[in-house]
Structure formats: structure tokens, C-alpha cells
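Trainee: What follows is a set of structures for review.
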Structure 1
Amino acid sequence: MKVSCLQENLAKGLSIVGRAVSPRSTLPILSHVLLATDGGRLRLSATNLEIGINCWIGARVEEEGTIAVPARTFIDLVNALPPDRVDMEGVVRTMTLNLRCGRSEANIKGMDAVEFPPIPMPEGEGGVRLDAEALRTAIAQVAFAAATDEARPILTGVLVQFEEDRVTLAAADGYRLSVRSVPLPEPVGEPFSVIVPARAMVELGRICADQEEPVLTTVTPDHNRILFQLTDVVLVSQLIPGNFPDYRQIIPRDRNTRTVVGTADLLKACRTAQIFARDGAHIVQFHVHLGTDLEPGRLVVSATSAETGDDVTQLDASVEGEPIEIAFNVKYLIDVLSVLGTPQVALDTTSSSSPGVLRPVGEEDFIHVVMPMHLGR
């Protein structure tokens, strides 16, 4: 193999595929990045067997070939190089990659590319097109709510439902639920749903940041993997088998109180409360007071720590219904308030022991349910 490319393009490509490298694995090849010439371009590939990423970058190919090189060494080296042309040559006999850039030259010991696990490629013209920016936003508003505990593997994934002209993403960890729907540019013929590991969805959201064209989504015929095809990147993820819980049953249908406050103000109040709440099981208390003819309603946000003190913040609020006191895990509130894109947020509550529902005011496509915390009194 003999190729040349720009250091900037090579570094960017490695930043995309590098997140799929397995840092700890019994298979040494999984800690490597595959370099392969492909149709006049250079293809970079990495996989941890759950997620696989292919990324193509512009290159001048003089000799075709492939080689796998240690990811950490290669990425650190490329990032340290000057912004110049990088000339790479793979020596098959010694399984070494010779790399030259400016006045620097290095040799990296690699492995035979035949050991690298194959990453599926999109086949045919089928698939569902998703708007890249809408998908990125939906992932940011949902994936954080997935479980990180492997005790229930199904909850470590994001449910992706394709129905008619919409795709709905949902994630839950037993304490909270996030649901976001996005319109599809073209309706799907047959409804279907898959469960994608949250880690894969987060990586997809990161890669989508620079994507302008729609993302083409296809599921392999054996229904074991899903492929997301971007302009110069293909991300492949294993699917989680099983049935996702019926999240619609978790969403309360009624409310006794609706409290509307400024999103940024509530987020700031929660971050202040967290300073004291972190010493007390992360409990933050909400006290909702009705308004009068002379003054608006109020939401009082408070947190108390026996060791460090307490904090109280009062916010003006538009309140409909009954006054209520309810407690939440402040970390969960900060997570959701950080990804809302609207100036105001509505909190719907029924009782101090029932879930609270957060909705961005003016947007009907997003809903977040958070379980209350019990106050021992």
C-alpha cells in the first residue's frame, strides 16, 4: 500500500473511527485501525464488535493495499504531525507502516488485515432517510436516559420506531423516560422497530454534527445489525434482541398542576441546588405556589445537606391547578433541562408520589417523565 493524504483529513477521520476502537479486548486486532485503499480513497475502519465505523477520506493512491495498525499509537502520532501532506507506505514483508510528514518519519508495527473483523457495507437502494440535524437533536434528548447498568440489557438501548411518516426514539432506565419523535422526509411502507445500544446512538449523534445530507438507515436481512450511512461515514451497530417495555403506559394521562417556568432559570436553580443535594442523595424539592391577582405563581427550588447547609431559589412561574410539593433527583433534572431547546418548560404533576412530566413549551414532539423521590419524614 502506498498512499498520500492531508494530515488534517487523516486526523479528522481517525477522530471519527477512533471511538469504535476496543481499548480492552482479548482480541489484539480490535485495538487496531484498518487502513485500506478503496476506489481512489483511503478507508479507515475500527470496531469493538458492538459498533463498527468505516470512514473514507480523500487520498492519492499509488499502490493498493491494506494494513492494520495500533489505534492509539497511530492516532497520537497523526495528531502530533504538522498540517502537511502525509505519505504512508505499508511494507507487507515486515507488517510495518512507514509514515512521512514534513521532516518527521516513523515506522509503526502493524498486523495482517485479514485478521480484522469484516464490517458490513450497505447493499442496494433500500433504507429510510432521516434528516441529520433532527436525528442529532433527537439522540441528544433521548440517549442520556438509557440505563448504564447491564442488569437489564434491553434498557441500555434506545428504541427506534418507524411508523408511517414519523420515527420515534425512546429510552428509559427505570427512573426516567425520554421520548422524542421526528417527521420522516418519506413515509415507510411497513412499520418496524429496533433497539440500538445507546452508546452507538451517541456516536451517531456525534458524527451527525457535520452532516448536511440525510442519513440513510438500513437493517440487515438477519435483523442483527443496523447501518447508518452518512456522506463519508458508515456506522454499523449490533441490535439488542428482545421487546422494549411499553413506554406509553408510563406516561401519566392526567395532571393536577401545570407549572411553566423559564428553562434557563430552572436549570440554573437546579445546578445551584446540586451543590447541596449531592451530599443528600441528590434530592431537590419543588414547592409550587399559586399566583394571585397581585403577584405571579412561584416555584421554589430547595436542597438541604446536614453537612454543608441549604439553598433556596424562587422562580416566577405560571401555575394552573393546585399547589404541590414534590422531590426529584436533581441530576436527572439537569440532564433533561440541558437538552431542551425552548425558552420555557412545563412541569405536569398529579401528586408528590406520582411521576412528573416535563415538556418543552411550544413543541409537541418531546416528553420526559421522571420518577419522584420519597422524603423520609
Structure 2
Amino acid sequence: MESILLRGHILHLDGWTEGSVLLEGGKILDRSDSSGFDLTADIEYEGLILPGLLNMHTHLGDHGARGMLPASLEQVVLPGGIKHSYLSSASTMDKVSSIRASLKEMHPGVTFILDYREEGGLGLDLLSEALSSGGPMVCPLARVGPGDDPDELIQKSFGIGQPSLSEGLIELRNLTRARKKMFSMHASELFREDIDSILELSPDHVVHMISGTEDDWKALSDRRIPVTLCPRSNLAYGLDPPLGDMLNSGLKVSLGTDNALSTIQDMFREMETAWLLLRRSGYEGSEASRCVFDMATGRMMQGSMFWELLPEWTRWGETGWPKVGDPGHLFLMKGPGGCLWEKDPFSQLVRFSGRSQIVHTPDIPH
């Protein structure tokens, strides 16, 4: 099995330390807080070692539906739209290829993905086949459709990810809780949905909420329910994400790239867009960068119910990292081209970095 040695400087919450990480099979075999090891590896890289990014909302199978994009979100993602027309007509091989293309596109810098899986059990099987090619760890949230056995889907997945408020969600919520799995849902994207109906379900995680009110956001915050925002996907359909107001209300936010057919699945572009939204809200540059960094690495969700359901190795900064035996939840970038990496690494990463600077992102074992 190929071994990979990463040398250079490791980013911590309070700055850099010199160090090295040895990877094998996508896991951390050894680490050092000095510049090297008394051993060799099959491959060696040198640069800046940063925590892996978490893409907390995707629809990986949409990649093959790219092409003409109507202005209306309803014409794209609702039943009868471009997305579902593609899923109903594409072959199994095409769907697997579509998922693999998404994974390859978003892998640079990304080690963990939370994917909303359409098509019930078939969708989970398609993902399982696609994952044989490596990439980030993907945790699927199953969507229950007609004829599906909800309990079977929950056991085969990370939990449930439903498209909106509908009948029967209480039963699904109870099943996920009994299995200690996640219950997630879309809410208040195109229009505001009733917050009391959402709170009644006590979801672990909500996606969007951009059409909610300050009271809605505070209610979620009080219940420790975080929200994943997908700024570029929203903007692609003329929807304006009020990120600054959401954070100012106390809401805990993470980032996702959403539909693969809307924009390129690039977490660096997502971070930059989120930073621009915060600047528009009056945030100072470094403050905005740190907020966005905490969103993209999951740190902003610390203390929420959702945080406790994530794999422990994704909780960067909580107990220190990286740990021997953990998956390689990190990536290596080229060395500094300027002093901002030393003065304000979070601004450098969020505002001025991109996938072209990434030297290596490990394939995470599933």
C-alpha cells in the first residue's frame, strides 16, 4: 500500500507549528511536531497542512444534468424539472459516472461530504458503486419515496434528508432517533415555511432557511439546530442569502455546494462568496474570514446536536489534530507566496486561495 509523507507547517487555531504527517491507505499512520521523520515514504510532499473542508450539502448525482439552466429554481429541482427528468431517464452507468464526476470535481481540499441521496435504496446503491473510485468520505442522507422501507434506508445510510415539510415526517424523525441517525431537511428556501412545524420535528440539521425571519433563526439557535447555507446555488436562481443577519441572530452555519448542475462544486469559491456576503453586511475582513473558515471546517456547529452526530475525526480544533489512526482529514497546499499566510492564514485561505494551489488531498477510506 502506497505511503505518503507530508512535511511543512500544520495550521492550528492559534497559528502554525512545524510538523509532518505520514499517510497510508488514507489514514494517519504517524505524525511529528518536528520537520521530519526518521523514515521514508513512497511519495513525499512539502507545503502547508490545513484541515480538510466539510461540504455539508450536496446532490452528487446532478452532474450529468448540466446544460441549459432556467432562471426559476422550480424548473430545475422540483418534480418535472431538469434534475428529476435526468434522474428518471439516465442509465445506471450514467448515474454512477455522474456521481464520480461530482466527487472528482469537489475533492480538492474536501474530505467529508453530506449528500442528499435521491431515489431511495437505488440512490444509495449507486453511491456505493461510485465510491469505489475514492475521494472524500461521503455520508448519504436517504430520501424516502413511494414503496421504500424507511427503516431499511435509515440503517443503510447516515440518516434521512427530506426535501421539505410534508406528512409522515414525525414517524421518520422517530425512526432516526431510535437508530441514533441524523434527521435533516430543506426548509424556507424559496419561501418562508412555518417555523413551529419545523421545530416540532426537532431536526438535527436544516438546509437553507434564507427566507426565514430573525425570530425563525433565533428559534433554531435556541434549540441548537444548525443550518447549512449554499450561497452560490441560491444566487444562481436570484435568491439573496442574508448570511450576515443569520449569523447576527446567533445561528450556527456551515457551507455546502448544493446542486451539481447549478455551479462548479468548489468549496473555495463557496468560501469566497460567503466572505463577500459578510462584507456586504459590514463585517471587517479578518472577522469575516474567520467566520467563513469556521463554517467551512464545521467548527461553527460545535455544541449543536448535529456536531455530536458527525464522525469525531471531522471535529477539527476540538481535541487537536491530526491523530494517529484517524482518516487523513487534511490537505496540503503550496508554500506561502506572501506574508499573509503567517499574519492571517484564515484570510489567505478564504480570500486568496484556490484549488490550483492544492498539492494533495487524501482519499478517505469508507
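Read the figures in this text as sums done on the coordinates, not as results from a lab. None of these values were measured; they are calculated from a predicted model. Cβ atoms are built from the backbone, for glycine too; each structure is taken alone.
Trainee: From 1, 2, which structure was mean projected area of the Cα convex hull in nm² = 17.6 calculated on?
Mentor: Going label by label, the one that fits is 2.
Trainee: 1, 2: which one has FRET efficiency 1/(1 + (r/R0)^6) of positions 105 and 249 (r between Cβ atoms, R0 = 41 Å, to 0.05), as calculated, at 0.05?
Mentor: Value 0.05 for FRET efficiency 1/(1 + (r/R0)^6) of positions 105 and 249 (r between Cβ atoms, R0 = 41 Å, to 0.05) corresponds to 1 out of 1, 2.
Trainee: Ok, one more. Which of 1, 2 yields -9500 for helix-only ellipticity at 222 nm (-39500 (n - 2.57) for each DSSP H run of 4 or more, over all residues; to 500), as computed?
Mentor: 2
Trainee: One of 1, 2 was used to compute relative contact order in percent (Cα under 8 Å, 6 or more apart), and the answer was 12. Which one was it?
Mentor: This figure was derived from 1.
Trainee: By the measure distance in nm of label points 7 Å out along Cα→Cβ at positions 25 and 241, tell me the structure among 1, 2 with the highest figure.
Mentor: 2
Trainee: Using FRET efficiency 1/(1 + (r/R0)^6) of positions 97 and 161 (r between Cβ atoms, R0 = 35 Å, to 0.05), single out the structure from 1, 2 with the greatest value.
Mentor: 2
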